1. Which of I, II yields 4.4 for distance in nm of label points 7 Å out along Cα→Cβ at positions 316 and 492, as computed?
2. Taking 0.6 as the value of distance in nm of label points 7 Å out along Cα→Cβ at positions 116 and 460 derived from one of the structures shown (I, II), identify that structure.
3. Out of I, II, which has the highest value for relative contact order in percent (Cα under 8 Å, 6 or more apart)?
4. Rank structures I, II by distance in nm of label points 7 Å out along Cα→Cβ at positions 76 and 476 and report only the one at the top, that is, the highest.
5. A value of 2.1 was computed for distance in nm of label points 7 Å out along Cα→Cβ at positions 148 and 324; which of I, II is the source structure?
6. The value -21500 for helix-only ellipticity at 222 nm (-39500 (n - 2.57) for each DSSP H run of 4 or more, over all residues; to 500) was derived from one model only; which of I, II is it?
7. Supply the structure label, taken from I, II, corresponding to Rg and Dmax of the Cα atoms in Å, for residues 44-267 alone with the calculated value 20.2, 62.
Structure I
Amino acid sequence: MSLVKNVGTIGGLTAVSRVFGFIRDMLLARVLGAGLAADAWQLAFTLPNTFRRLFAEGAFSVAFVPMYSRALHGHGGDEAADRFANDVLAVFVWVLLGFSALAMLAMPGIVWLLAREYQDVPGKFELAVSLSRITFPYLMLVSLVAMLSGLLNARSRFAPGAFVPVLLNVVLIGGIVVGYYLRENFTGNDVTVAYAQSVALAFAGVAQLAYMSWATHKAGVHLKVSFPKFTPEVKRLGMLILPATFGAGVYQISQLVDTFFATSLPQGSLTLLKMADRLNQMPLGIFGIALGTAILPMLARHIQTGDSKEAQRLQSNAVEVGTLLTLPAAAALAICAPAFVTAFFVGGKMTEANGALMANIVVALVAGLPSYVLVKVFQPAFFSREDTRTPVYVAACVLTINIALNFWVVPRFGIVGLAAATAFTATLNVLTLYTLLQLRGWFHFTGKLAGRIARQLVATAVMSALLWWLTPALADHYGGSVVERVWSLSVLVGAGGVVFFAVAWLIGAIDKDLIAQLRRKRPAQSVNLSE
């Protein structure tokens, strides 16, 4: 199966999800703004979402997928893979139930640890606790979804797992609409919208699990919940998950750290940070998650068969694709941040002053965008070899530095300094991981790869010069009518994209041989991605 095809499938469906996510946040910004109810909702949404990324899509997936893939492609085939999956499911369900129940009981303490300053605003702390108890069951539902997604990914069926976030955003958009209707016609209170969003999140988890159960059954996988048995394979999975929780989740743990510091800043800071991260998450979600999801099972197969040459080739291609897409995206987002924020978020209860601050946050966040994506490429080199210890040590050092930086920059630079510290430590993380990969002989930059990236930087510089001139020229239209906002942003995105890819093509920043092979529509397995 072609890496490009898999990344395209995952990235395309993730892009659809991100579009709906943008619609969701655009509506929420106008309906709630950056006030008490908005901050309480953001915290309630952050808790299950962060644990989902940390445990289910992070630690669990990177440990489960290689083991399931080995069972699937081993002597036992489908039968052995189904048996392993059922054993894991039997234990996983009860672990999730227990963890969710304990977290809901301990929610006042959890909210106090992350947002004790909420107690200084009447009603804010209590609202955050109430909303978080409603949203937290989503963690169990979406964790089961992540398991089914990993199972299908190991079978090279990436579309269902990439589609389920669309369901989340569609249901949450419905929650905003219902909440707005109830507020305008009955309560007149922003808290109503926040409660509607929280209930909608729980419904979204049910919808996602129902869809993935159907997709798994359609793929011929037979799962059932039985009495838990701690088989040797399940115990091994547990031993791999514990360190992988930290190693794979440094970004998510950093999000909790950032939440802690953001809640200590003026009201609305957490909301502005989360909405600014929406712009950062667009390319990160499309490129980073797609690359990481596609590369792990493919890399695991190469390593299990002892084909180190193909493993090196696969990672080189992943790095090249990752930088080709993220270098221009980071530059464009940094230059056009005021335009994007004004067009997407400013209006209704979201003021121009809020928008100006959000734009600065975006600039700081996207400085680390290539690093956020390359981490998704480098970590599977460790996880596919069942080495979850090394990323743990790296993550521990990086997180310690991040916390220390936050104590220094947050009092001086506020929420923008917080975002900048995250970008810096992400870059430090990826540089450390690469150094270790090279020292162990698991991956190294070749002259060809370095030359390709250098040419990508040249194309990015040319595009940046154009956007630097064009962005202020259209400034009067970003906050205008819907038509004005659409055409002005379309001009920015279109002009930047055309210039970058034209220059990249002319100077050899794009692999023309690969494009030629893909245009011939040869079978995916015959496409040599390293040529």
Structure II
Amino acid sequence: MVFNTIDIVVFVAYCLLIITLGIVVSREKKGHVKNSQDYFLASKALPWWAVGASLIASNISAEQFIGMSGSGFALGLAISTYEWMAAATLLVVAIFFLPIYLKEGIYTMPQFLNRRYDGRVRTVMAIFWLLIYVFVNLTSVLYLGALSLETIMGVPLNYGIAGLALFAMVYSIYGGLKAVAWTDVVQVVFLVAGGLATTYLALSMVGDGSVLDGLGLLRKEAPKHFSMIFEKGELMIPDGVGGERDAYLDLPGISVLVGGMWIVNLSYWGCNQYITQRALAAKSLNEAQKGMIFAGFLKLLMPVIVVVPGIAAYVIVQQGGDSSFIDSMTDPITGMIKSDRAYPTLLQLLPAGLKGLAFAALTAAIVSSLASMANSTSTIFTIDIYRQFIDKNVPEGMQVTIGRITAVVAFVIAAIVAPQLATLDQAFQYIQEYTGFVSPGVLAIFLFGFFWKKTTSNSALTAAALTIPLSALFKFITPNLPFLDRMGLVFLILAVLMVIMSLVEGKGKDSEKAIEIDKELFSTSSKFKVGAVLICGILIALYTVFW
């Protein structure tokens, strides 16, 4: 990929802006020493627009730009259900989860589990999250980001991994969540503007210069790629090793809307440290909820940015395209078309100026997510591991230091593991499936902890201990069961087990550590209600049109 001078100027300007902004907002007033609330919760001073922007910047990463475009190439618009269902999930989390978290005044998700259950549940889940953040989330984002650098600029994979890790560390480790959240506001602008530029180019290519014609041709040339709800055998996709597999295994029909997808989304948006940490850092509950609404509207837009380009790349390949496009889509090792190369290939074709902007958008998505994940990893380790087991009286300043050291170690480990993901065809689906091993247990523990006072600590600990073994068992004995359905099945088994154990152990009595809630806790502002109605109306329209 050849960068024009203007592309280089745009990209370098972006990098300098992010690093400078990260350093400036990290500076404390004269005489004030950064404490744990400053570092891990941005001094609890984020306004709604910063909360919403940071939520999206943390969520949208290489796994969406590269991975979801790859799934758009293979599966079509149906993969958008992750984005559109997330918009609905954000409403549920804003109304029912956030008020409880902010009422409890917590820093971390394991901290909440300690208050509702006990230290055993807290520790087990803290270790689970640390392992997932480092070995699945950080690792996959580094790999997919480096894959894009390799495809676009010819940067060797290992150098790309190291470069991205260093960039994210430069501006985030010193300032903590404050640096991450405020730079995310700028990152989202680049992310949306650059993403729309790539979509514009992709549709123009398909439509011979006309975006509207290109959009029409997508539905005409790839009608199966515009089905939101799959039937068994409706669409066969590459399996990454030269064969084919049923797309139904990734998105199993109607159960996407009423089954396992809710477990994925509620666990991710409602119980996930690097997501909820932004809301915990808001000025107030009202600001946090408005931030969730803002994020919901942005999620509705995301498929235009991350899925449509993948479908366009599919149509270009099906039409024969030019040889350079096909060559760029082809994996040099296997010699096969690789889905996850769709977005990087399109970036190579952008005109001067837009190329730099789009590349800045992709980099923004990658480094903002890396910074968020590393910050949350350091938060959990410092608050829930170091402060609990190593030094209960660790000073505030030392907590900040421990957090910074933890973030560096997490980056180093992830950078070493990341190259091992090179054999995957759809990395987005890999991330969803393997984080899904933990999601059923996480959601069961939190939902019962919130809303059923009889839930005991031992039942929660049992759910935590069984979620991975049960998920692995069902993956082994039912290989043809879609992983979303498997998650739903594991969730139901754990829920029944928790109910039985709690009733037997507690003899029908409420737990001493039950959360006291009332209807007033879940009241929302009129602005929130209007936003929620608009999001629901748009979702109904989208699923009606593309069913």
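The numbers here are math on the coordinates, done by the rules we state, and not lab data. Please read these numbers as outputs of a predicted model, since none were measured by experiment. Cβ atoms are built from the backbone, for glycine too; each structure is taken alone.
1. II
2. Values: I: 4.0; II: 0.6.
That value comes from structure II.
3. II
4. If we compare distance in nm of label points 7 Å out along Cα→Cβ at positions 76 and 476 over I, II, the biggest value is for I.
5. It was calculated from structure II.
6. Structure II accounts for this read-out.
7. Checking each candidate, the match is II.
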